[in-house]
Structure P
Amino acid sequence: MMNGIGVVVIGRNEGLRLERCLASLADSAQQIVYVDSGSTDGSVHKAQGLGIEVVALDMAQPFTAARARNEGFARLLQLAPTLQYVQFVDGDCEVVAGWLARGQAFLDQHPDVAVVCGRRRERFPERSVYNLLCDLEWDTPVGQAKACGGDALMRVEAFQGVSGFRPGLIAGEEPELCVRLRARGWKIWRLGEEMTLHDAAMTRFSQWWRRSVRGGYAFAEGAYLHGDPPERHWRRESRRAWLWGLALPVVILLACTLFDGWGLLLLLVYPLQAVRLARRGDRSARENWLQGIFLVLSKFPEMVGQVKFALDRFTASKTALIEYK
């Protein structure tokens with residue numbers, strides 16, 4: 001058992017994935033809290049049967065992963081107020097043996113680092129191209145980073161110092177948290193060690209599309225919150241969505257109006273961009289081509305997410321959580 005480390009697991013209807021997650025944490029942390037967001041598959045009873053503290057969210061309030069993690073963290077400190085570190089993990093992930101010890105050792109040795117994460121891998125990348133794309137997306141550079149993902153080990157002092165996650169964000173809450181941490185002088189670090197195995201269970205194009213829409217929404221909201229200099233958070237990603245997802249299609253439509261079918265030649269800019277991205281990759285040829293093609297395709301659902309956020313700002317409303325499972 002790792003003294004000084006608590007774990008917050010969040011999930012809903014994860015079934016076997018949650019069982020694997022909780023089993024991977026057995027006897028590895030001082031305190032574990034599972035936050036359930038309205039499961040109907042017996043997840044709460046399974047967690048309680050393992051002796052895990054459970055927080056059942058009030059689903060009458062709008063749900064976000066950020067809110068779930070904050071409530072789990074609050075309960076964690078009620079149970080173990082002397083904790084130094086908290087590992088956040090999604091219920092569809094399995095924590096790799098030895099990760100908590102390695103992460104804690106790194107934070108112990110680097111008092112200026114607030115967040116440390118390792119390699120998150122997709123459990124079944126061979127089952128679909130969409131699972132594989134997730135695995136490639138998570139293979140981020142090792143070293144000092146600007147942000148972490150949903151699985152990360154954080155210093156309690158630093159997390160409390162910025163009041164935790166912004167609870168109203170429906171996506172992108174981890175990078176937004178890291179923006180505020182870095183503004184306080186903290187560092188974010190990515191280690192090369194294995195951290196978690198994730199089960200995306202994403203087998204349909206529609207799932208990938210919704211996940212990309214959510215990404216576009218997160219880019220837009222992140223740019224709205226922290227897009228000004230010097231951070232310029234997600235401004236580039238938002239601009240790319242507007243350029244490739246809307247501006248170029250409008251230009252092509254106008255060109256077709258002015259020059260008949262010749263305007264369709266401008267559509268070649270999309271496969272050419274996919275080729276450019278694929279040639280720039282450093283993985284296998286198949287992985288480079290898949291990533292290049294889907295990076296180009298993703299600009300269309302990301303544009304949808306950008307528009308959703310713009311409409312929400314205009315109407316002073318809030319989009320419900322965009323889920324892909």
Structure Q
Amino acid sequence: MGRRDRFFIVITTFNRADFLADLLESVAALDPAPDALVVVDNASTDTTAAVIAAARDRLAALPTPVALHHHALGTNVGGAGGFSAGVERALAEGAQWMWLMDDDVIAVPGAIGAFGPWMEKYDALVGRRYDTAGQPFFWQHNFSNFLGLHLPVRGNVFAHTNEFATNVGCFEGMLVHRDAVASVGLPDPRFFITWDDAIYGWLISLERPVMYVNEFVLHKAREQRSVDLRIRHLNDSSNLSRFYVMRNRGLVAQYLRANGRFHRAGFALGTALTAAKELVRLVAVERTLHGVGRLWAGWRASRPILADRQWQPMAKLDA
């Protein structure tokens with residue numbers, strides 16, 4: 001099997017049939033095409049199943065047919081659970097590469113070819129994205145072990161090179177090789193949403209490079225309210241995300257602890273900075289203070305997770 005063979009796309013979707021239809025249309029236009037597709041349906045109640053069925057027929061009718069595996073879940077397990085199930089299914093179907101993405105993006109037609117040269121060198125890649133206006137979307141971060149959070153990197157990281165070594169992931173377009181997955185295990189479904197991809201990339205980076213590459217591979221398709229803070233943008237959020245961004249600090253702490261990188265004082269500061277960022281998001285982007293209670297509830301829910309001395313990370317897989 002060649003280094004670039006068995007390229008799968010793994011999509012997690014929940015009740016966004018219109019966005020999913022546009023994404024699957026863009027997948028059908030990819031040249032070169034993927035070998036197969038896994039769509040994890042997180043117990044959607046809209047027309048998602050019909051959209052997937054239509055896309056399966058369209059992909060099967062291509063000159064070089066592309067298999068679509070509809071992985072339907074009985075309950076909504078969040079993005080984290082969806083990607084965990086999707087990666088597991090892709091591996092079972094023989095995937096060597098897995099390009100992970102949410103349902104509210106559109107693939108650039110030449111994306112797989114653009115990834116090609118980097119796939120010869122690395123096992124974990126994050127490509128660039130355009131925002132909904134067609135402008136480069138800011139995403140360049142490094143994870144601070146001391147604070148337990150990822151911080152934006154100033155400047156143009158591609159000013160003098162086409163690759164930037166990062167230590168975080170993003171499930172809105174991260175490409176991973178099965179060897180990287182085997183070394184750290186499946187994405188952790190316990191996160192439900194938020195922090196799951198950042199920590200997954202961080203775990204991989206402890207063992208092998210994670211590279212952000214100067215190749216535009218996706219367009220963001222869902223417009224969001226945002227505010228420009230110069231070194232980064234803050235988008236609008238939801239009460240569900242606000243709860244989990246604080247609750248999952250407990251899981252972040254456990255992963256730091258399991259890898260000998262937990263600093264109690266630094267992590268406490270990182271948690272305070274996380275809460276402050278969410279407060280700024282509420283005031284500056286959403287222009288409300290409704291939602292503060294969900295931050296507090298999430299922080300309280302993080303405490304027993306952090307205190308659990310029986311906690312274990314996801315198990316590594318057989319390569």
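Quick note: the coordinates plus some simple rules give every number you see, no bench work behind them. Predicted model, so just to flag it, every value in this text is computed and none were measured. Cβ atoms are built from the backbone, for glycine too; each structure is taken alone.
Things worth noting here:
- Each of structures P, Q was scored by distance in nm of label points 7 Å out along Cα→Cβ at positions 42 and 274; the highest score is held by P.
- Comparison of P, Q - label where FRET efficiency 1/(1 + (r/R0)^6) of positions 170 and 258 (r between Cβ atoms, R0 = 35 Å, to 0.05) is highest: Q
- Test item: helix-only ellipticity at 222 nm (-39500 (n - 2.57) for each DSSP H run of 4 or more, over all residues; to 500) calculated as -14500, pick one of P, Q: P
- Origin of the value -0.39, -1.17, -1.33, where log10 I(q)/I(0) by the Debye sum over Cα atoms at q = 0.08, 0.14, 0.15 Å⁻¹ was derived from one of P, Q: P
- Among candidates P, Q, the computation of Cα extents along the principal axes in Å, for residues 82-201 alone that gave 41, 33, 26 used structure P.
- Each of structures P, Q was scored by distance in nm of label points 7 Å out along Cα→Cβ at positions 90 and 290; the highest score is held by Q.
- For mean count of other Cβ atoms within 10 Å over residues 34-41 computed as 19.0, the structure of P, Q it came from: P
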